[in-house]
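Quick heads-up: structures coming right below.
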Structure P
């Protein structure tokens with residue numbers, strides 16, 4: 001069953017509330033809302049914002065060249081739709097690495113109004129503080145979600161191919177263990193919309209590093225034919241979602257605790273921004289996860 005459920009207001013256009021206020025297109029991890037009290041987690045679509053082409057319309061990132069005031073407006077729309085104060089929005093300045101930051105109460109709102117105040121050089125965020133909305137940004141890379149319902153710890157990680165081979169998913173779990181006492185067998189994980197293997201062709205430079213991952217992950221199953229698919233051209237089709245799923249299992253997360261979407265950002269450009277499909281000039285979706293204040 002597809003874990004990311006599109007909200008009923010999403011129509012592939014920009015629906016409006018009374019007064020002309022856009023309704024952001026949001027996809028929720030529905031099962032997590034039912035399992036963990038006060039938890040919200042999901043992914044934005046491309047519609048329901050105020051940005052103009054080529055960032056139309058729910059672009060959530062500053063770095064793409066969009067009008068910063070429109071980005072802030074889009075972020076406010078998303079936060080308000082989720083029932084969070086806009087100032088709860090907290091994010092990192094992503095660099096395709098595996099650095100993980102611990103978000104304290106005083107960090108609430110870092111990166112909301114500008115890039116300079118975000119956690120610098122950071123692709124992973126963790127917190128156990130209520131009322132903080134962790135966010136990160138995508139246009140084909142893989143959003144990774146983590147929740148320890150026992151210790152009420154939540155996290156997000158951004159994993160392109162570089163973050164994947166740097167095993168940011170493993171780093172997230174290890175940090176949850178050392179900082180919060182989380183047990184991997186308790187952790188829930190989810191893998192969100194990203195470019196799918198049908199659209200993600202890579203060269204030998206990338207595949208050499210993927211094969212190292214394959215060798216280091218437990219189990220005897222070969223990844224060829226399930227995680228990567230060689231082509232006659234010498235290139236390879238790669239499933240980054242499944243790479244990260246294997247790394248999560250290596251970290252000790254139970255397979256039954258990992259939700260994985262089937263949605264591809266490239267083939268569903270009606271719903272998502274796609275860096276590859278749109279020639280690098282496009283907006284960014286946001287992943288989010290937060291614990292409501294009791």
Structure Q
């Protein structure tokens with residue numbers, strides 16, 4: 001299997017801070033979308049900045065398309081498209097003028113593709129960016145990121161604050177992007193329902209540590225949440241639990257194989273879980 005992004009034992013500390021990226025490791029196979037989830041401050045953006053080489057890592061390796069990227073590796077940087085939550089285009093520019101700037105930055109800039117994409121998104125080429133809505137600004141950022149023909153997209157909360165119609169449109173663009181099996185996406189989002197629609201893999205990060213990387217379909221269809229009474233909980237072998245959390249009148253237990261658990265413990269209700277529910281148990285539950 002070949003990978004668009006390989007992160008191994010990535011470590012980053014900050015002076016006078018308790019936060020630490022602690023040996024973060026995961027890989028994204030080519031042609032797939034990796035959802036990157038965790039609570040605020042868990043290390044998602046720090047990891048992405050280390051991948052992009054905008055902060056200096058302490059230890060570990062990051063390979064993009066099989067190579068480590070240094071400050072002078074502009075050819076690798078051209079292969080990475082980036083859309084962050086905060087878009088930093090100058091508000092006085094228009095999309096038409098922005099395209100001229102980007103054509104001078106990226107050797108692979110595809111003006112024809114940019115014009116097609118902005119037309120698809122109904123972006124007004126002569127309107128100043130500061131007059132755009134958030135949704136239109138994010139569409140412009142995505143059009144720019146795609147128009148220098150990258151093989152890897154890194155998206156940090158790129159759909160946050162957008163209405164459902166705009167989000168659906170943008171998710172469709174992401175799926176089109178990975179139809180070329182050389183393309184991949186690393187996408188962080190608090191809107192986990194978006195990841196349930198398009199992601200192939202999910203990586204959970206908590207307090208700077210990766211706590212699980214799993215295929216999305218395995219999480220949604222095979223994992224389960226057992227809803228137990230106290231007396232039922234006492235009968236469960238601890239090796240059959242990934243995590244558990246006590247609620248008012250029941251105990252929720254995260255299990256990796258829902259059907260096997262149901263066969264072993266008849267009488268206990270086991271539901272499928274959403275990514276949000278699984279994340280909550282992994283992060284807030286007891287092990």
Structure R
């Protein structure tokens with residue numbers, strides 16, 4: 001596995017141009033390694049899959065161009081996958097018997113969405129963020145606290161040595177199913193400026209409490225009020241242990257699913273699993289498929 005975290009850490013976040021260049025540098029090497037370790041030859045491949053959005057346009061272009069080249073070279077079908085749907089399908093890797101319908105809480109650096117997964121490739125948006133996504137809020141608050149990047153894991157680790165003693169706001173908590181975390185981030189910023197004596201560990205714990213409380217409240221409330229028995233958690237923030245612990249308290253009423261930590265963050269396996277669902281249905285893309293940085297769930 002290759003990670004760019006150490007590369008971007010010095011900048012406090014992902015630099016799109018650097019990310020794309022590193023994808024160019026490592027993609028061919030990783031592909032070779034995948035063939036070697038899987039002991040699968042190119043002629044044994046049934047299809048080539050790639051995420052075509054949403055995401056950073058440079059990285060998307062590198063990935064799709066490489067995948068199209070493989071498709072032509074190996075004479076195999078080309079399948080473009082919506083990155084958001086890929087996150088949902090990470091759960092099918094660990095729970096192959098999982099079947100729709102179910103409620104999905106998708107929480108990542110760029111998205112926070114409450115979805116009704118009606119069928120394998122059919123989704124209805126129940127609520128979504130109006131501003132900052134949950135993962136984005138973690139990154140920004142980590143920067144405010146001087147903790148570095150990526151924010152989610154660092155704040156979670158820091159919060160273990162702190163206490164929830166500050167009551168930060170939980171925007172839109174009882175107002176429908178949309179999310180809003182920009183105000184929470186700003187509240188932390190003002191608090192830090194006004195209380196320099198406060199322990200960073202306690203601020204981190206209190207912030208984490210507010211954001212996870214909001215996520216858990218909305219997803220469980222919708223499930224219980226609409227008689228939904230299965231909740232699927234997806235995206236990078238799904239790896240947060242506090243979020244998982246709070247959701248586990250509802251396991252006597254609702255079945256809770258979240259993938260192994262390795263499948264929470266962006267990975268090729270989830271894209272391949274989602275592509276398999278399209279492949280079974282004959283949903284093959286042409287090689288003129290363009291990348292879509294702002295791709296929504298209306299496109300699979």
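What follows is calculated from the coordinates using simple rules that are stated; it is not laboratory data. Keep in mind the model is a prediction, meaning the values are calculated, not measured. Cβ atoms are built from the backbone, for glycine too; each structure is taken alone.
In terms of distance in nm of label points 7 Å out along Cα→Cβ at positions 59 and 179, which of structures P, Q, R is highest? Between P, Q, R, the highest calculated value is found for Q.
Taking distance in nm of label points 7 Å out along Cα→Cβ at positions 3 and 227 as the quantity of interest, name the structure among P, Q, R where it is greatest. Write out the running numbers ahead of the final one.
On the way: P: 1.8; Q: 3.9; R: 4.5.
Checked P, Q, R; max of distance in nm of label points 7 Å out along Cα→Cβ at positions 3 and 227 sits with R.
For which of P, Q, R does Cα Rg over 2.2 N^0.38 Å, calculated from the coordinates, equal 1.03? Display every interim value, and only then the final one.
Numbers: P: 0.94; Q: 1.12; R: 1.03.
The value was obtained from structure R.
Out of P, Q, R, which structure matches -6500 when helix-only ellipticity at 222 nm (-39500 (n - 2.57) for each DSSP H run of 4 or more, over all residues; to 500) is calculated? Only structure P yields this read-out. Taking 19.1 as the value of mean count of other Cβ atoms within 10 Å over residues 83-90 derived from one of the structures shown (P, Q, R), identify that structure. This figure was derived from P.
Identify the structure, out of P, Q, R, from whose coordinates mean count of other Cβ atoms within 10 Å over residues 123-130 was calculated to give 23.5.
P
Distance in nm of label points 7 Å out along Cα→Cβ at positions 99 and 187 computed as 2.5: which structure among P, Q, R?
On the way: P: 2.0; Q: 2.5; R: 4.2.
Of the structures listed, the value fits Q.
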